[in-house]
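Below you'll find the structures, each written out as structure tokens.
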Structure P
Amino acid sequence: MTAHTDDPMELASRVVDRAMAAGADVAEVSVGEGRHLTAQVRLGEKEVLEEAGSRGLSLRVMRGQQVAVASTSDFREVGLARVVEDALELAALSQADPFAGAPDRELLSEARQHAELDLHDPRVEAIDGAQALEMAMEAEGAALALDKRIGNSDGASVTRQAGSSVLVTSGGFKGSQSGTYISIVVNPVAADGDGKMRAGYHFNARRHVADLLEPRAVGEEAAVRTLAKLGARKLETQQMPVIFDPQSGRAILGLLAGCITGGAIWRKSSYLAERMGTQVASPLVSIEDDPLIARAPGSRAFDGEGLLSRRNTVVDAGQLRCFLLDSYSGRKLEQSSTASASRGGGRVGASTSNFFMKAGALSPEELVASTERALYVTEMMGFGFNGVTGDFSRGAAGFLIEGGKRVHPVSEVTISLNLDDLFARIDAVANDLDHETAICTPTFRVSEMTVAGK
């Protein structure tokens, strides 16, 4: 008893029709498949090579305002019949939700309208296990060869991913998307003069092979960053400016991302819940969520409900302009969806796509040179954030800046400040924005934070 087709779009359409015929008022089916390969090496030895594939179907149904989700990886007719039966049975048992419902039909996009975002590269999929291992070996070898003080390694890895998905809804939407992603990570370890071992790393990730750094370049940069940590010291506890590089900056922006989605707002679990239209950051800060950036990691032509993707300005010159909403959270908040729905396992909720702080005018070198004294943060550890109050505290490492120059590396300090005050105190933003990750920032400076050390 096998399904009549292996075409994901036709398969999803048949399950939608079957669910509607069985009594659903709304039916939405997503079918996704993915392929994943990881190669890991350490000290020139091959350690891990694994490749896997997956394929699954998720069905969300509504009977009135009763909602349920069911999933299956069994694409035989018996499996498809069972997933429809299970979803409708669960819907009958669920409690009605007055805010449940499909998106407005007039908001649904047509497949021909979808933007071409150039997210898929056949060259990524063509990389086999032998090539991935060779790339990882080259990257680690470059790190180990750069300096004799780098005598150990936590290894290097190359990961490539490829996937595709379709979405079909009873509201008339049909759409498909596909994409690839490849990354190189190198983790050298250097011996410090005090007997401590300093671990560092560097990575590079892109959707297209042509945009990826050469493995050797990733390894050499990882070595340079590791060596820069040698001789790290603590600082005295004090109030001082703090500069965040793009790597640590995206961790800060990621905290804000969790506070501006619809679920956090209607649940009142965000310190920004009542702040729409008010100043929530420095006038130098503008933050956007843009799913339409070509080749970017968070890009998508349509959202998880079939709405045509669009750019949303979340913070404009420091003012909070919008929350990111799906249809459900929009109804809860008496607002329209911002086409920010994401779908996972059939469940739908608002999420970010490419979420970033816009670049400023200064180069990062000019920003540092204009700073008399500061902690330049390149790494953060642990997790200390309360989204309800905005209180933030994390371990950090980086460099002491004096007279516009790096003086020495710093480790074992803690930085803290309420996130509301942190964004309000941003007094310089650099121009080094890079959409390497879905959440990203340029280098930026906060005029004053608490730095706790010895």
Structure Q
Amino acid sequence: MSTTLQIGRINTAGEDARSAILALRRQLSPNGNVVSPQGRARTIATFGEPLTPQQVVERICSEVQSRGLDAVLDYTEKLDGVRLDRDQIRVSPEELKAAYAQADSAYLKTIRRVRDNVMAFQSGILNRDARMKRGAHCELQLRYRPLRRAGVCIPGGAAAYPSSLLMTVVPAQAAGVQQIAVVVPPTKFGGYNVDLLAACHALGVTEVYRIGGAQAVAALAYGVEGIEQVDKIVGPGNLFVALAKRHVYGEVDIDSIAGPSEVVLIADWTADPRYIAADLISQAEHSPGASIMITWEDDLCDRVADALSEQLGRLSRGDLARDSLERFGALIKVRDEDEAVSLTNLIAPEHLHVSTSDPFRLAEQLTNAGAIFLGHDTPVALGDYAAGPSHVLPTGGTARWASGLCANDFLKRSSLIYVDRDGLAAFANDVRVLADKEGLTAHRYSVDIRLEDPEPPVTE
């Protein structure tokens, strides 16, 4: 028999919904310090004191930067409970090939199909070089080139995540990144998982390391013995991974500082409460994960609550999802569609599902979301696993200004400028005026000295 779910209810006619939503968003941000009791206990056991997650990350990154691989091995033993020798960190080519040979053929076909979906989408959206002629004497260009080396973090604590591998590695490959280093915890769901290692081999990834957490991020950012420094670190992870990425930013680039998974679902009278419940649970089972429904229909909150209680009782991760829904979930009744749009844009969710009679019309007004899923038959799981856009998305309200990972994030751009003597003369007066205003006399002189010469230099 199902147990009644104690999920939060908000009615915008009777309380300050904005304050409640903003409080929830802060709690789930990387600054919210949402850590499990087991995580807090592990911190005390490792460091001898109840450090905050930020303090833990700072200490780990500092030691990896100063002590190198020895610190990585030490923290792998302390935090993951696995003692590895130096030659056990990297997964050998033979292990990758063996995993591929052992993997189920249907699974490998799925990996290849999804890889093709992601590659087609990511290749199709790539930025292209641009060239512009400004008259006969000036040419401007914008040139894109791929990063040389990228690091990819793949979780492996509670489950294996080949989907995260696909959604990070393939965009990098579409951009033309030649060196991709994957780090994954030394667990049965991570560095010792046949399916994950087989997926690496199927994607052509040859550099895989059995390390996770903040120590893995630091190893990629600073470089340690046997692991070369990368240019950018991407991929999901727990709070410690997110904070470590923030800590090393500037030494390397990162994709985002991600918090727990989240979904907002906007629903009207045409939405099926069963589908809504399933979609809310699908994000809550990440645990923690925030699942919020917004509707202006009078009885939909009650119907969805009943469907949630019924479905939670028969799902394998129902208890985990129930905990997330009761701690971080909400069913919100708003006055009308306009308020639903306004509140959703305020939340700026990672995933936004528009389950209404005309989702395309409503989507035009929805400006803040990592990924938007339109229609009753487009669950978030489709984007998580197969469609093509990456599922690495901004969380914690950062979709106000941040975007999901894509192939273009692995490109860097350079501007190219060429003028001949006549072109320089055309710009000269503007350069002089601004240089004089700023007092940068050498800037002005670098123009004047050229224009004082009667003839430009001969180039052959």
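Derivation of every value follows stated rules applied to the coordinates shown; laboratory data play no part. Every value quoted in this text rests on a predicted model; they were computed, and no experiment measured them. Cβ atoms are built from the backbone, for glycine too; each structure is taken alone.
For distance in nm of label points 7 Å out along Cα→Cβ at positions 370 and 402, which of P, Q scores largest?
P
Using FRET efficiency 1/(1 + (r/R0)^6) of positions 210 and 434 (r between Cβ atoms, R0 = 30 Å, to 0.05) as the calculated read-out, with 1.00 as its value, let me know the right label among P, Q.
Working through the options, I get structure P.
Let me ask you something else. Given a value of -6500 for helix-only ellipticity at 222 nm (-39500 (n - 2.57) for each DSSP H run of 4 or more, over all residues; to 500), calculated from one of P, Q, which structure does it belong to?
Attributed to the structure labelled P.
Out of P, Q, which structure matches 15 when relative contact order in percent (Cα under 8 Å, 6 or more apart) is calculated?
Of the options listed, only P reproduces it.
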